[in-house]
Structure 1
Amino acid sequence: MKRETRYQGAIIGNHHILLIKHCEHATGRAYWLLPGGGREADETEEACVRREMHEETGLDVAVERLLLDEDDIPFETYYTRLKTYLCRAVSGSAEPGYDPESDSAQQHSIAEVRWFDLRSSAGWGDCVTDDPLIFPLLHRIRAVLGYG
């Protein structure tokens, strides 16, 4: 089932962006992505982003502004639109969180969180640079933030 919009946070600190590593239980496949998810009926977009960041990373964030609003998403099978918000951590410690939706939790878990340097993709590793979804997204974020 397609959901309309995925609200995700680009948590930035000291020229680095925080990504979460999802691992699929059935296949063992792992991939990196921005923390985020779907909005609940009574939430604003910013409240959704704050909730998702806390659930998936353990961080409380300030949502600063909308960075990207994209509705032409290659390789995306679950959402038809991505809204990426610039976030800044205000408290907490970055650690693997959880997905409270039971159907998602049965399919995958968050295995790791890691900060990736936005100034250069040289240290990102093949798991990011070979990914057809996250690698181009990170470059779009870098461009909007003036990193290249």
Structure 2
Amino acid sequence: MSSSPCALCAADGGEVIFRDDLLRVVLVDEPDYPGFVRVIANAHVREMTDLPRAPQQRLLEAVFVVEQAQRQVLAPHKINLASLGNMTPHLHWHVIPRFADDANFPEAVWGKRQREPDRQRLAERRARLGALRAAIAAGLVAA
């Protein structure tokens, strides 16, 4: 294991859309994947089971709110959910809208590139990010 400081303790990990005592939801700057969001535990924990049941449920509820907002605003082909943490062992979920024409589909976003994405379609998806931010924030405040 590395003794370097935790990247998700040292920085937000993206543009903060929502934050409370337990978690933060950030929009990730991934040019080929507009709408890529992370739900990050504020406390430095490695695994979901390091949290008591109520915070576990709240964290997953935030993941579900993000997924629903992405589906409503971006209308992706599929949503990928991942909690890996191999490189950054700090509890966080990746919530990634996937499109059949994205750079890596059907591979994982970290997999082999399949094509060059259409820049116009990426621009159209980026244009919806304001609505996505608002839908996520509203969903999390209501939850």
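Coordinate-derived values only; no laboratory data. Computed from a prediction, not measured in an experiment: that's the story for all the values here. Cβ atoms are built from the backbone, for glycine too; each structure is taken alone.
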Identify the structure, out of 1, 2, from whose coordinates distance in nm of label points 7 Å out along Cα→Cβ at positions 15 and 127 was calculated to give 1.6.
-> 2
Among 1, 2, which structure scores highest (criterion: relative contact order in percent (Cα under 8 Å, 6 or more apart)) = 1
Ranked by FRET efficiency 1/(1 + (r/R0)^6) of positions 23 and 63 (r between Cβ atoms, R0 = 25 Å, to 0.05), the structure on top of 1, 2 with the greatest value is 2
Among the shown structures 1, 2, from which was the value -6500 of helix-only ellipticity at 222 nm (-39500 (n - 2.57) for each DSSP H run of 4 or more, over all residues; to 500) calculated?
-> 1
Value 20.0, calculated as mean count of other Cβ atoms within 10 Å over residues 55-62, assigned to which of 1, 2 | 1
